[in-house]
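Undergrad: Pasting the structures here.
All of the numbers you see were taken from the coordinates with simple rules; none came from a lab. Remember, it's a predicted structure, so these values are computed and weren't measured experimentally. Cβ atoms are built from the backbone, for glycine too; each structure is taken alone.
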Structure I
């Protein structure tokens, strides 16, 4: 990556995977199909509430990165804050393309 340019999706995925590996996260096989291969998907930002009988649009949230099983698509959400990322670092994590939507090697969505 050159200075001032946006990192590629692959560079961002590698950065997140390194943080996860340093914490021992994602080193287990998928509990659904047993496959040991995972990939980083897109971000999911669910809003959170303290009252389970309410719905909130906007407000507090848990920014998460999705972890996808490469075989069956089993999806886990990992909180970016708890992985150690700060809100200031989120600008560095913007994905230029949506991962997990192209078939490997086909170039199709």
Structure II
């Protein structure tokens, strides 16, 4: 497994953007069905330079925090953007988080 940091265009990837994974930590009570404790951490072999464009830290909720329901979140990732497209594009999407009790009520 490898991580690339600060990349917005795969045609401009350099070896300095590449980070090796040292260890993966999965929550010890993770369950696929239901998807409780769906979180993990990755330890890299070297530090990430947060001064480069596009690289940033992730904020985690405080202990005991119950819900982000009705808050706005940003999801990001790589993929094709239309049928027949062969180039990967960096994408991001703003969305409203569904309250947990509403989500469970509809049995998704």
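Undergrad: Could you figure out which one of I, II the value 1.4 for distance in nm of label points 7 Å out along Cα→Cβ at positions 17 and 49 was computed from?
TA: II
Undergrad: Given 26 as the derived value for relative contact order in percent (Cα under 8 Å, 6 or more apart), which of the supplied structures I, II does it correspond to?
TA: I
Undergrad: Work out distance in nm of label points 7 Å out along Cα→Cβ at positions 41 and 89 for each of structures I, II, then name the structure with the largest result.
TA: Between I, II, the highest calculated value is found for II.
Undergrad: Name the one structure among I, II that FRET efficiency 1/(1 + (r/R0)^6) of positions 9 and 57 (r between Cβ atoms, R0 = 25 Å, to 0.05) of 0.35 was derived from.
TA: This figure was derived from I.
Undergrad: For which of I, II does helix-only ellipticity at 222 nm (-39500 (n - 2.57) for each DSSP H run of 4 or more, over all residues; to 500), calculated from the coordinates, equal -1500?
TA: Among I, II, the structure yielding -1500 for helix-only ellipticity at 222 nm (-39500 (n - 2.57) for each DSSP H run of 4 or more, over all residues; to 500) is II.
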